[in-house]
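Asker: Take a look at these structures.
A short reminder: the numbers here are calculations on the coordinates, not readings from a lab. The model shown is predicted, which means the values in this text are computed figures rather than measured ones. Cβ atoms are built from the backbone, for glycine too; each structure is taken alone.
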Structure P
Amino acid sequence: MGPSGETRTLLDLQQIRRGNERGFVMTDKKNLRTPIVCVMGHVDHGKTTLLDKIRGTAIVSGEAGAITQHIGATEVPIDVIVDKLGDPRLKDRFMVPGLLFIDTPGHHAFTTLRSRGGALADLAIVVVDINEGFKPQTFESLQILKRFKTPFVVVANKIDRIGNWVPQKNMPFAATFKKQSGDVQARLETKLYEVIGELYNQGFAAERYDRVTNFQNTLGVVPVSAFTGEGIPDVLMVLLGLAQRFLEANLQYSATGPGVGTVLEVKEEKGLGATLDVILYDGTLKKGDTVVIGSLGEPIQTKVRALLKPRELSEIRYESKFQQVNKITAAAGVKISAPGLEGALAGAPIRVATEETLEEIVAQVKSEIDEVRIDTDSVGILIKADTLGSLEALVHEFKKDEVPIRKAEVGDISHRDAIEASTVEDPLYSVLIGFNVKVHPDAREFLQESTVKVLTSDVIYRLVEDYQKYVKEQKELAEKKIFETIIRPGKFKILPGCVFRQSKPAVVGVRVLGGVVRTNADVMLENGNVVGKIKGLQSDGENIPSARVGKEVAMAIDGATVGRQIKEGDVLYMNVPERHAKVLEHEIYDSLSTDEKETFDIFLELKRKDNPFWAK
């Protein structure tokens, strides 16, 4: 659970091995879907290497249940995993058919894979470079998993890069750890506890997975090397434990029912036009089926022209080579070719329909899309994101900060978006937020000539931080403008023997006793009488616009005559207008200097002596 109380945790590995004794074994394999696993984490921390190692070890094993390659996913059957774990007895302890790893690593895949507004991924791996520690996308991944309460394991990767580490290829962590010297073990422990400490800061109680005594409130961290394979068996074991412990009810599906899935990506394929990469999570999808797909407008209705899969496992990097299949059963990834797919949305549902159910399915799909339509405000920022899932996540973060949103849509930033943002007068909301999207050339050209602020990134919380920084800058700028135009409190004394001219205008020497004096402002005596306006200030023969406390300057006062309205030794105040006084007292008082506050307080006392409600 951790400090947040929100984290679903791992199952004790001993409990996994005891199986039936603890009642965790499922009784019916027939209708069990393969759990879907997303690999998340910061760029270059080893997500792809980890997937390649899991795939590679499975290929090398040559087991009868050799791994199956799908579009956007790789299925590793239980036989292969059990062989890797080195204990054939475990096969009967696990009732899940295997694990389906999403080949599009990162939070992008996680937020794209949706099912009725929730996360479709059943499990997740968060990869952290044990030497570099947490990075922006690591934090992002943890926040997303916390929000969706998704069971996950933390993989502390690249242990082979710890100084003087002796690699033990493909060995479990406990075995390879014992082979290391005391100094190396100590270095690993230090780095591991830095990771554990950061997890605690993010709201997760954590410990090295083999030391956890209560997995109900502690998150396990598995040290691995995705490069050498060390610790990979432990990762697979923990993932199976998570699936066994938490997902039994969620993995039930109908093998013969109509297919239900989510769109992972919309792609243009040479010779095929627009295609969909789909993760099918329930039922069966066949060539020739009528499918209904979510879009920004009305749901798309079309017939499947072809179902495409990569030809061989070894060709995982070359997805241009496909073979056609007649049907596919969940859970699996597949490329769909069909007419009219151009308007489909990544993250949208896809459902098989018959003539009898078509109307009902169209309504269901439309309802699912409507569920993610954003409640917008009459004023606010404009948000564009690459998928429905990432749009939801982005809007959630901004709403959490109580930022009003005028429009939130899937798609690149268009010329129309740019024009719409430019009509917003408030600079705090004349803002375009783009997550993982492009800015169209015509929009870019327009924006260069406008005052619209454009913020783009592929990290959600960085966009939120960038917007907060922009708002702070704008408020400081507005405050600075107020400071420049507002009459600030000031107090000065006419110095004895320093009358240079008696009138038209009177020119006298003064010392600033508090605050600031400036030109083109009225001045008043302590009795409240306004006696004239400051026409000019000079210091060392140079004209200056203002003078602060402690400064002695020559002052020209228009409208006053020395010996009548003013005299040597008089103390005068800047006559702050009532509307300026309101701003000073209620909006920017805290930003005034100590002497300005003292001067302003005395000035208010003078003004409110006869009128207690002045400037209130």
Structure Q
Amino acid sequence: MELPRRERQDELLRPGELLSLRERLRIKAAKQDITTVVACAFDHRTRMLPFIFADLRMAPAGSRAIGAAMVDAGFEKTRIVLQQWNKNFRPSQMRLDGRIPDIFMVSSMQLHAAACQDLIRDANRIDEAHRPLIIVGGPKVIYEPWDVFSSNPEDPWGADVVVTGEEYVLLSLIESLLEIRAAGESIRKTFQRARNSGMVDAIPGLVYANHGPAGNAVELVDTGIQQLVGDLDELPHPVLGYKLLEPPSRLATLGSKPVPPERVRKLSPIGSLVLTFGCKFACEYCPIPAYNQRQHRVKSGERIADEFIQLYKNYGMRYFFGSDDNFFNDHKRTLDICEKLAHTVIDGKPVRKIARWGTEVTVHDTLKLKEHIPLIRSAGVRALWMGVEDMTATLVNKGQTTSKTLEAFNLLKKHGVAAMPMMMHHDDQPLVSNSDKPYGLLNQVRLLRKAGAASMQVLMLVPATGSKLFTGTYTSGMAYESVAGRKVEEHMLGGNYVIASNHKQPWRKQANILISYAYFYNPLRFLKSIAFPVTRLYLMDSGMQVIGMWGLAQTALHTSGWLLRLMTGKIERKSAPPNTQLPFRAPDGGSASHALPGTPLVMLRLPDRKSDMGEPAEDATAIPLRILAS
């Protein structure tokens, strides 16, 4: 299921290419009057540990980045709607600047696929003459783009186009459309002309549908794997996205104005920022290396410092989370960033007094940088989410051992940086082990807490789209179709539900997750954390206990019924991964880059044949070929 890699030396855009595109679009946008709405899909059934609190109090970086790119390119009439805050939002009722927007975009993770589809369906209720161009992006469609196109003639809903890449792909598409847009023509009509002429086929990173007479999709076309921007300093500034947020509301419509600047900090006290992309490890359950074309991309320390400064000055934001894959991945670049931040001054104070932030790292790289932890703390780092997975490296080996993991945690504890372990539970791991080797889940949780863990994340290993293990998890029969008659749904793919297991009593795995959380988050530990906190950060330990107990209650409420089904019901298993029944091809008729092995027949059309009398034959000849994804 891993995404294929572009030709070597062709993975990245030329330096400055995104900057040039942004400049060209500003000129074109000044001659247009285009309104856009960006919706972040959110399924409220996912409100559990470890995501609870941050899911509502941290405006997502992805949808904000798209909004910032649109404004930066000159499209000032843009609004970002978060379903986290606007549960009842309906695209069919949205109006911006007094009219239906020209472009409607949806960003979605796989967990929120049902909400994403509902948004698209509702947007399709807008009459054809006024319907906006519907563009879908985000992690869900990067790996499963077919899931937002309906092949049912009786229910022909769907997106117009999917962006399987980043900002550059979206802006390239819009630039191409503006070059041919006729006076008074809707953007959607312009796209349809561009699609039918093959014009958009030259933009890598798009998937679109060809339609039948009823308006349903009959085949999909994949323009290939995107090129990535190498220098993340070329990305639009995140300060632009925060000024576009739709205020929280129970209404189905949009408000007259976005959230005022003075209220942004209250609604989103944590700012999510892109600092780096990529990871040098190649874990079989992780799609990150393949998505990034085995590249590591970063922002400069100067750019990151400016983002902290501007977000603080414009919105009063002081807490940030770096949405990194592994911030410590490149040691030299990490130290360059931290050195710059450590010497940054905001309102006459060092950055560590104003901005406090955290991000994701590995145990291996933390120990490689152990002499520099004081510098990293001086840069404002106060928490590090550690990809421990399994301390004994039985599940996955990223250079960690029990002794190395405890050394890293104690090192961070000594220097006042909170360690936030991320654990993975699996079939072979018991709840408790009696041997000297701390193999049991509770054994590891206890050791990590003692070493200074301020929070705990325990998730079950599940099929991860885009990873090496994805297809095999299904073909081996490990993944569940249903349990006691209840189908496995995409909102259950976050790791809180046991949905892929060969264990004879999978309900025990489900119970182990709840028990480990209850062991870590409980009233007694909360009281102890007030008197004897495991971290030097004031009230962080007790604060995380409060959030954890609240999250545990929600997790138990959502998953206890599933536990009972696992205990008493019949388990039906899948034999193949989710896939499309639509033909799926590249523009030239070759393999689609985003197709799974076993995709449906692709129909390749030959030129119209001539009859013996020199007239066209009744139909063009269609040759079915089974083309498997590479």
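Asker: If we compute distance in nm of label points 7 Å out along Cα→Cβ at positions 209 and 593 for structures P, Q, which one ends up with the highest value?
Answerer: If we compare distance in nm of label points 7 Å out along Cα→Cβ at positions 209 and 593 over P, Q, the biggest value is for P.
Asker: Given a value of 13.5 for mean count of other Cβ atoms within 10 Å over residues 265-272, calculated from one of P, Q, which structure does it belong to?
Answerer: Structure of origin is P.
Asker: Please state which of the structures P, Q yields 8.9 when mean projected area of the Cα convex hull in nm², for residues 513-584 alone is computed from it.
Answerer: Q
Asker: Upon calculation of Cα Rg over 2.2 N^0.38 Å from the atomic coordinates, which of the structures P, Q produces 0.99?
Answerer: Q
Asker: Could you tell me which structure in P, Q was used to calculate relative contact order in percent (Cα under 8 Å, 6 or more apart) as 11?
Answerer: Among P, Q, the structure yielding 11 for relative contact order in percent (Cα under 8 Å, 6 or more apart) is P.
Asker: Next question, about the same structure. Taking distance in nm of label points 7 Å out along Cα→Cβ at positions 241 and 425 as the criterion, which structure among P, Q has the greatest value?
Answerer: Evaluating distance in nm of label points 7 Å out along Cα→Cβ at positions 241 and 425 on every structure, the highest lands on P.
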